[in-house]
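Below you'll find a set of structures to go through.
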Structure P
Amino acid sequence: MPRVLAPIVLLIVAVVASVWSDRPLPRADLVIVERAEVNTVDPHQASWNQDLRVARALFEGLLAEDTTSADQRLLPAVARAMPEVSSDGRVYTFLLRPGLKWSDGSPLTARDFVYAWRRGMLPETAADYSNMFMHIRGAELFAARRAEALAKFAADPAATDRSSRAEELWREALADFEANVGVRAVDDLTLRVELDSPLPHFPSFVAFPALFPLCEASLSRYESLDPRTGRRVWSNAWARPGVLVGNGPYRLTLWRFKRDMRLERNEHYRDASLPRSPTLSILNIADANSMVLAFRTGAVDWTTDVAVPYRAEMLDRRREFWNEQAARVAELSRNGLSPAAIASALPPDPRNTIHAFPSFGTSFLNLNCSPLLPNGRPNPLADAKVRRALAMALNKREITEQIRRIGEPAAGSLVPPGSLAGYTPPAGLPYDPERARRELAEAGYPGGAGFPPMEFLFRRDGGQDLLAQAIARQWERKLGIRVLLLQVESRVFGERLKSAKYMVSTASWFGDYGDATTFLDISLSGSNNNDRKYQNPRYDELLARAAGLADPAERAAALSEAERMLVETDLPLIPLFHFVQVYLFDPTRLEGLSEHPRQIHTLARLKRREPAP
């Protein structure tokens with residue numbers, strides 16, 4: 001009888017456990033909603049904005065972005081002060097705060113950074129931002145040697161005793177790292193990093209999640225060697241709620257994929273004043289209309305994206321409200337308040353709950369600079385005169401005001417103006433149809449005569465069809481060039497870009513760290529992101545020269561000169577507009593949302609203000 005009942009009892013227990021785990025939780029102190037689900041809590045795999053926000057809540061690096069002031073500075077976080085830097089700019093020494101603990105109460109030491117950074121360099125980790133480690137002395141060669149050893153191991157499937165050989169390869173990799181890579185835990189509280197060459201923006205890398213520490217004592221329990229491939233692998237179990245060990249202001253207590261995530265205060269966090277909201281719920285609502293409805297019903301405090309077709313009308317109604325409050329807005333503006341601060345000082349009004357914040361991203365057009373087209377014929381876009389003509393024939397303001405309609409500024413540069421302290425991007429080429437026609441004629445195509453039909457590649461999403469149609473109309477009307485619109489699926493789009501099987505395409509880029517090179521490096525001759533096949537030794541030389549300059553003003557000037565080549569002379573790309581990020585939140589209720597020009601938000605600083613009685 002007991003044997004018969006046992007399966008039934010187990011089933012009942014499983015059902016009860018399922019119901020209990022799925023029970024409604026009390027409303028968190030703060031509720032936000034993401035349209036795209038959080039994909040990972042692994043700092044080495046985080047690349048989307050929603051992933052990076054959560055990574056910054058669960059973990060913390062040596063340095064952190066100051067999201068509360070306008071000067072875009074970095075602040076000490078795990079480090080007790082800004083790093084000591086050698087006179088040649090190659091060696092950084094970080095002193096950690098004493099007494100720091102992981103969320104399980106165990107001590108955090110410099111060795112946790114060494115462990116995490118080594119993991120980020122390993123080819124088997126496939127870290128999205130592994131390139132950030134490659135400026136460290138020996139890191140690139142270490143990764144290459146490890147990849148070569150794994151490839152040889154995999155190429156000999158008949159080898160015997162593969163487990164022992166995999167262990168041997170791992171010991172060799174550890175010895176290689178220890179002997180040749182410039183990352184050292186001098187003691188528990190001292191981390192020394194040696195770079196291949198000076199890199200003035202290395203501190204910005206240190207503040208990025210890819211370089212956050214990981215608790216070796218915790219992760220090592222879920223780490224093993226795959227005897228088939230020889231690779232070091234980590235079970236996803238280390239990142240589960242109740243298991244994950246972090247050092248950020250929050251700890252992970254619930255994660256129901258594609259549904260919701262709940263974070264709660266980390267009692268061992270170094271700053272007792274954070275988080276301001278002890279519990280935080282992150283909902284995943286894929287449908288744009290449902291996101292808006294959830295906010296309007298009061299179920300959420302902040303929607304991190306507004307993608308409904310009528311968002312332009314919502315922004316129009318906000319402008320209407322601000323026009324009604326014009327006198328008050330002018331007074332607050334004279335007092336030096338930012339737009340977000342002004343919004344919070346205005347009377348409560350549902351029209352004032354949608355906001356467009358500047359984003360660290362730019363929409364542009366790729367121009368294929370290859371000498372030949374895929375069909376073997378000469379490529380007219382290989383001539384910079386043609387590329388400049390295409391740029392100056394575009395009325396970008398007309399595109400942003402009539403097609404996009406959400407307040408995105410027309411772009412002359414690739415780097416968004418005002419997004420980087422100490423760096424001023426060039427103005428770019430003006431809208432000048434007459435000069436555009438002269439450039440085209442000088443290239444041998446007066447009035448567009450003799451110019452082959454130009455294929456314009458774009459994806460089937462994000463309203464790119466309307467954008468492409470508007471651009472094509474302008475070129476046909478002002479330059480006499482016939483444009484063939486080609487709309488394809490995202491996968492095909494990416495394949496054609498990488499193989500240069502296009503003439504013109506839509507494109508965009510969002511910066512990852514606080515330096516102009518996060519935009520400019522994509523056009524280096526050897527960059528994997530150089531979909532334009534642009535090559536100019538002078539451009540490469542300018543970026544290489546800037547990398548070796550210690551003086552910030554000299555370096556900014558060299559980078560600005562390089563960007564000027566992109567947007568005023570060579571034009572392998574045409575900047576169209578700088579993105580804005582559209583949010584929904586009540587500025588009279590939500591405190592702490594950052595106005596950082598690169599849209600870096602510290603979730604631990606957010607708090608819902610209760611309405612006045």
Structure Q
Amino acid sequence: MAISTKVLAIGLVIGLVIGLVAGYIALDVTALEKQHLQEEIDSLKKELDELKELIPPPIPIDDNMFIGAYYYPWYGGLNYHWDEGYSNNPRLGEYSSFEPDVPDWHIMWAVDYGIDFFVVSWWGPHSEEENALKEGLLRAKYLNYIRFCIFYESVGRMEDVTTPSQASARFIEDVKHIAQEFFDHPQYLKIKERPVLVIYAAGYLYQQLGESVEAFDQCRKELADMGFDVYIIGDVVGADSPPVGWEPISSFDAVTAYLFHLTDDWDEILNLADTYYDEWLTDMNSIDVEFIPHVYPGFDKTHSKFYRDEPVLVRNVERFSNFCNIARLHVDDDINMVIVTTWNEWHEGTTIEPAIKYDFEYLQVIKTTLAGCRLLDLEAGVSVERGYKFFGEDLWDEAKGAYRECPLGSGLENNYWGDDNYLALIFHKDYERFKDSERANRIQQFLEKNPPRLELGLRRWCVLSADKYTQYQPYNNWEYADQVALDGICHARIGNLEKAKECFNYLIEKMYSSGFIEDEATPENGHEYYKLALSLFLAHLLKNEDPKAKRYIPILTEKLLNLQRPNGSWLTDDKPPSWPNTETTILILIALNLHVKGVYYYNFSEEQNCRK
């Protein structure tokens with residue numbers, strides 16, 4: 001951003017000039033020279049103030065995910081904080097959290113890339129952090145574009161207490177102060193109309209409270225007397241199975257993490273997150289506690305004066321993207337929320353705030369992975385239009401009255417298989433978007449001539465028809481993904497939902513790998529894209545019955561969108577030589593069109609009202 005660059009440059013010049021003034025004063029320069037320098041500073045400050053007014057307003061993203069980031073308002077002021085050491089260099093330089101233009105930049109960047117709220121670090125009544133929050137973030141002119149809530153720093157607040165009763169009294173008074181100061185603010189984050197409080201290291205707080213939930217209960221009672229029904233999120237999630245029977249779990253409305261697992265091994269983190277996020281989501285839902293997955297881009301505390309030999313997790317954009325995708329798979333459908341560690345904890349190197357070294361790379365990942373599913377319905381609609389155009393123009397043979405296996409020039413253009421055209425007949429007769437009675441009649445005439453493989457088409461594709469799906473005979477073969485998916489579709493359509501869910505979960509748990517479906521045919525044929533389409537079709541049928549199916553709809557949809565070629569076609573597989581073919585194209589179009597028709601698991605307007 002040109003404006004941002006100029007603002008930063010002028011800010012640096014001001015810093016240099018102020019430094020020179022101090023130096024000249026030390027050298028006892030003349031009053032005239034001091035006056036000239038002061039005039040130069042005043043001129044630069046005026047230009048800087050004018051440019052601050054030009055900070056562009058944020059452009060919100062219309063998405064169905066609610067994304068937060070831990071936010072630290074402790075820079076500048078009496079504690080300064082920058083002198084404690086940090087890795088990377090903020091794009092804004094060593095800024096002050098007390099200046100409203102700083103959070104204006106933060107809000108603009110955050111909102112532009114899909115972040116909806118800041119979880120603001122709080123260290124006590126009238127602390128520097130609270131003062132900076134009030135003087136900086138809450139006075140930002142763009143505050144109405146973002147939400148905020150308080151992140152209760154339990155370790156800092158409890159480090160000097162000596163008894164559980166002292167801890168309990170401080171916790172309750174702290175939260176009452178927070179409620180009094182912030183809960184009624186129009187931009188304060190609410191979930192289901194309840195003000196949110198996030199507790200750092202909630203397990204530690206529980207220990208300080210004498211391993212009793214009495215303080216939590218008393219806190220809720222006193223807040224209720226003040227008119228607040230607080231929504232408490234506990235930082236308790238880690239790389240192990242959820243302690244469902246642990247007493248304080250039921251004191252939280254939701255659980256999340258600040259650092260899920262600390263190691264220098266990205267593979268270890270991603271594998272553990274994939275395993276345990278699934279357990280946390282399932283087990284928390286079983287006890288009516290919501291789960292909020294979190295992500296972080298790395299961890300490096302070596303530059304901090306508080307470094308204590310912690311592992312260094314080297315920043316990696318690709319791995320961060322993988323982490324975001326895992327989180328997205330495990331969002332709780334009740335709140336659709338993910339929290340990022342962090343916006344600006346520069347001492348520990350967990351920042352996503354733009355820096356000179358990595359610029360907007362990590363924000364871009366958030367935009368394209370976590371917030372990226374926001375446009376899938378629109379993108380799917382465009383994709384279907386392009387794909388259907390290719391299908392009708394490049395695979396249809398008007399003279400023959402049938403569809404070719406592959407387009408002209410493939411060497412397979414003279415194959416007019418019965419199974420492909422039986423599927424095309426269903427496609428044009430039974431699917432509203434693709435109904436074409438003229439072509440359906442011509443295909444019917446073509447099929448009456450008994451071309452090769454018609455019986456195969458009747459065997460495989462009747463399950464996708466409007467009225468003949470009951471004639472389908474399950475394969476009961478777990479080696480081939482298409483047969484598993486078709487069996488699942490059959491079970492779903494006849495009402496055997498448990499068997500359908502078993503098929504879908506088998507596809508995902510046993511066959512889904514690195515964005516593709518792999519089975520016994522993969523070594524010979526490559527990754528066959530129609531198997532993704534069948535899996536997506538089954539996911540839509542189960543979207544109201546199986547949380548895993550709901551979570552995989554955007555994942556599978558996005559994969560198929562990414563596989564579409566510039567001319568609107570899809571290849572058959574990823575093993576060269578590969579061509580578009582009739583079967584693959586039809587199945588992908590059917591699956592993507594389910595998304596376009598609104599057969600999708602988010603009701604955007606309701607979710608927005610619920611969360612904001």
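What follows draws every value from the coordinates through simple rules; no lab data is involved. Here the structure is a predicted model, which means the values were calculated and not measured. Cβ atoms are built from the backbone, for glycine too; each structure is taken alone.
Source structure of the calculated read-out (relative contact order in percent (Cα under 8 Å, 6 or more apart), 18) within P, Q: P. Can you spot which of P, Q the value 0.10 was calculated from, given it is FRET efficiency 1/(1 + (r/R0)^6) of positions 359 and 591 (r between Cβ atoms, R0 = 25 Å, to 0.05)? Going through each structure in turn, the value belongs to Q. Hey, distance in nm of label points 7 Å out along Cα→Cβ at positions 215 and 471 derived from one of P, Q reads 7.0; which structure? The structure behind it is Q.
Looking across P, Q, the calculation of FRET efficiency 1/(1 + (r/R0)^6) of positions 407 and 487 (r between Cβ atoms, R0 = 30 Å, to 0.05) that yields 0.45 traces back to Q.
Hey, helix-only ellipticity at 222 nm (-39500 (n - 2.57) for each DSSP H run of 4 or more, over all residues; to 500) derived from one of P, Q reads -10000; which structure? Computed on structure P. Quick one: P(r) over Cα pairs in 20 Å bins from 0, in percent came out at 17, 47, 32, 4, 0 when computed from one of P, Q, so which one is it? Label of the source structure: P. Please state which of the structures P, Q yields 0.05 when FRET efficiency 1/(1 + (r/R0)^6) of positions 303 and 391 (r between Cβ atoms, R0 = 35 Å, to 0.05) is computed from it. Going through each structure in turn, the value belongs to Q.
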